[in-house]
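As structure tokens, here come the structures.
Throughout, read-outs are computed from the coordinates displayed, never taken from laboratory work. Here the structure is a predicted model, which means the values were calculated and not measured. Cβ atoms are built from the backbone, for glycine too; each structure is taken alone.
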Structure P
Amino acid sequence: MLTVLASYHWLGFLTGDDTVQVGRTASLFYANFHFISTGTNYLGSQAPPSALQNFWSLSVEEQFYVLYPTLFIVAALAWSRVNLPPFRWLGKLSYSLYLWHWPVVIIPAQYAGHSLSVKDNLGWVLLALAFSIVSYFVVENPLRHWKYLSRSGIRSLGLGALFIGASLGLMAFETGTHP
């Protein structure tokens, strides 16, 4: 939702509208099909990338969620061999960092109208890391450990549906308020 708002604010209504289109498909876990249908090449396009382009892989993940437990078990076995505290800490933040890094790096570059320097990009990556830390401790962990949700699959699914509905509602509102 913040990426949609930031796209409208800093990149204008045309890019904001495009971000909403991707956001709708990402909210319903089929962004990869949207990108395929529009001929999007992840990094090889002449057009600026979507601030939500990283959601293509999340869509694939949701579509093939049955396959991932096997991969996670293999990764856990490999990870246990490299059990250093900084890597474990970064591993806890990896999902948040994955969600934040792309829009935080792409929106400033598009706003500037050119590729940013390595120094600038490192600064934005550090900001993405800060956002990741905050969202991990303020959103992810409280929701993951909330007994009200953990006691009922229906409540968990309901909250997920509420978040999907809220994101679709925000995108509909943003599209409707910009010519």
Structure Q
Amino acid sequence: MLKDKWGFTVLEIMLVFVVVIVAFSVGWPSFKDWMQMARYRASAREIVTVLRDCRSRSVSQCWEHRVEFDLDFNRYRLLRGNKSRKSTDWSVVVRDWKQFPSGVQLASGANCSSLDNDGSPLADLEIQLNANGTSGWSGPKSSPYLCVMGEGGRKEFRCGIWSSKTGRVVIHRWDAANSQWR
């Protein structure tokens, strides 16, 4: 008999294989949820980054800049105006259209409903930052916020301008347990 041989039996290999498959099947749903949340978080951070970049360019270059969000196609772009105040021409494209990742839906308005205060559908959102650091917007009459929505229209993040006087850009996360933004 060969008692000194090292190795694994077929039964041992199959048992390890079964344990790995069970561990993978138990962990897959939570990993999938974690990946989706990471995608939402990255999209929200991208919105905040482009808004802050827009404000920085406006102040440093003394030209109005604005970010246009196309809600139908889940994309945005950065434009420069022709004046430091009350621009009439927005033909200079600083950053061309950039698409958000698949699976990420956008909505606008303070409550992320994409409906205005009077119940009418909201248009695309344009957030403008002025040379003195202040901001303005067109689209939703209620607020300059863009929301990153989860599956089934679930609120995840809200990004936008906290104060039009300062142009301060903020990001809030939806607290579903307390039904409020944090």
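Among candidates P, Q, the computation of helix-only ellipticity at 222 nm (-39500 (n - 2.57) for each DSSP H run of 4 or more, over all residues; to 500) that gave -10500 used structure Q. Among candidates P, Q, the computation of P(r) over Cα pairs in 5 Å bins from 0, in percent that gave 1, 7, 12, 17, 20, 18, 13, 7, 3, 1, 0 used structure P.
Computing mean count of other Cβ atoms within 10 Å over residues 49-56 gives 23.8 for which of P, Q? Among P, Q, the structure yielding 23.8 for mean count of other Cβ atoms within 10 Å over residues 49-56 is P.
Looking at FRET efficiency 1/(1 + (r/R0)^6) of positions 113 and 145 (r between Cβ atoms, R0 = 35 Å, to 0.05) over structures P, Q, structure Q comes out largest.
Which one of P, Q has mean count of other Cβ atoms within 10 Å over residues 17-24, as calculated from the coordinates, equal to 10.0? Attributed to the structure labelled Q. Please state which of the structures P, Q yields 18 when relative contact order in percent (Cα under 8 Å, 6 or more apart) is computed from it. The read-out was computed on structure Q. Figure out for me which of the structures P, Q the number 4.7 belongs to, where distance in nm of label points 7 Å out along Cα→Cβ at positions 25 and 137 was derived from the coordinates. Value 4.7 for distance in nm of label points 7 Å out along Cα→Cβ at positions 25 and 137 corresponds to Q out of P, Q.
Out of P, Q, choose the structure whose coordinates give semi-axes √(5λ) of the Cα gyration tensor in Å, for residues 41-104 alone equal to 27, 17, 10 when calculated. Of the structures listed, the value fits P. When distance in nm of label points 7 Å out along Cα→Cβ at positions 9 and 57 is calculated for each of structures P, Q, structure Q comes out greatest.
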